[in-house]
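Dropping the structures in below, format is structure tokens.
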Structure I
Amino acid sequence: MIPEFSLEQWLVLVAAAFLTGLAKAGLKGFSMLVVPVMAAMFGGRPSTGLLLPILCLADAFAVRHYHRHTDWSYLVRLLPPAIIGVLMALVVGLWVSDELFTKLIAWIIIGTVVLLVIQESIDLSAWVQRHSLIGYSFGWLGGFTTMIGNAAGPVMAVYLLATRIPKNNYMGTLAWFFLIVNLFKVPLHAIFWQTITWSTLTANLLVLPAIFVGIRVGLAVVSRIPEKLFRYLVIAMTMVMAIKLLWDQFL
């Protein structure tokens, strides 16, 4: 059954699939922009279920492309607390209104953008490596934020970049982390939040080509864009969208 989305909603969904493909191909900043745009168009909780299968498909590609470089020692540390974070966020999502849910997404995005700005300004590697509980804390926060708003990318990026993990190992480790956690989330969304239905899955299938186009474009341009300028632009756009989400809730 094809969902009765407006033309504007279909365009946003196609754009989200394309940007997700770009992100999984290596242009990570685009994933931050997708979340607030989807929440603004479809609502907080519904947008998370609509976006999740798209993320899973893109994660599967990322694992296939980068799996040789995975550092499993990081995953052993991060995944158990991440699962706990997902389950705690599941309970929160059952009790809060969609309005509050959208606000949570906005605040989480703003918080993670702040973390990214701090990471740009301060070398956190020594602090992260000195305290073993930091990894567990980031794992939990990654699980909580990915369940609430599919917004754990910046959280995990801050932690892994601070460990000074090599670039390819960073990509492979992140790919496996999100594939495992996102697949774990799918039945929770379908059974408890009921944000994944046959109708939403049909929409996901219809925008599947946009994911692969995004992946191909991302692989072609990932090495040609000045990384620092690109990162700053995406951070700025994401912060604007998060603030807009909060502003719309207070109007």
Structure II
Amino acid sequence: MPLTQVEEFSNERIAVITLNNPKRRNALSRALLAALADDLDSIGQSRAVNVVIIRSQGPVFSAGHDLHEILDQDLPEVRTLFQQCAQTMAVIRRLPQLVLAEVSGIATAAGCQLVAACDMAIAADTARFATPGVRIGYFCASPSVQVARNIPLKRAAEMLFTGDFIGAEEAKAYGLVNRVVSLESLSDSSWQFAQELSRWSLPVIAAGKEFLYHQIEMTEDAAAHYGVEFMTRQSSTEDAAEGINAFFEKRAPKWSDRSKDTSL
């Protein structure tokens, strides 16, 4: 059985990747991380997909790393595991498409990291999140990189140094997830969320995503200068001209990456 499953819905410009190892609580083993990275890289080459949903089979979104790949292993093997994890999270960041985590259950340690690494997240009201490494004497250093870039530092410190679970609404208040819905409506709600995002131009999404993450690491003055240059360059693109003209003409734009009209 494959560790991940991929479906593409070209008419909707949405792809779905399902973590498919519920017997192991969708642990982010080296093999699963590699499969996820390969899936994302493949989708990244598609011009027919604007949004990727990452969801899971079973009651656990992901329980983090498979500890059997850490305990009593040679340090080079452990390093390879965490290098693969970092590489997979980096694929999400550099992907031209938007990546939406659909969290239906528990997301702990690297599972919480995966949620934080995604561009956006929607969670069931029953979902719970934790970075509990401190409780087993193994601080969640890698997960903290993405988690602390999603939520305020003192909130991140509380999660990392207590290991306590937070609920979905608390995760939303912290900024770890965007929306919270009932478990029964999660699949439909995440699909509707993805549809909201997928109707725009892929070149604009890709450029905007690159800008967002690049500027966040800059000083405010440097980011402002970068924004000036970005907006200046974007003004001459095909989709900017089409979008502005469509706005003036009160019609739906025809984006450069598709032939059919989209609805505003």
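Computed from the coordinates by the stated procedures, all read-outs in this text should not be read as laboratory data. Keep in mind that what you see is a predicted model, and the values were worked out from it rather than measured. Cβ atoms are built from the backbone, for glycine too; each structure is taken alone.
Comparing FRET efficiency 1/(1 + (r/R0)^6) of positions 31 and 175 (r between Cβ atoms, R0 = 25 Å, to 0.05) across structures I, II, the highest figure comes from I. Work out which structure the value 50, 40, 33 belongs to, where Cα extents along the principal axes in Å was derived from one of I, II. Derived from I, not from the others. Computing relative contact order in percent (Cα under 8 Å, 6 or more apart) across structures I, II gives 40 for structure I. Out of I, II, which one gives -14000 for helix-only ellipticity at 222 nm (-39500 (n - 2.57) for each DSSP H run of 4 or more, over all residues; to 500) as computed from the coordinates? That value comes from structure II.
Check the numbers for distance in nm of label points 7 Å out along Cα→Cβ at positions 39 and 239 across I, II and tell me which is largest.
Numbers: I: 1.7; II: 2.4.
Max of distance in nm of label points 7 Å out along Cα→Cβ at positions 39 and 239: II.
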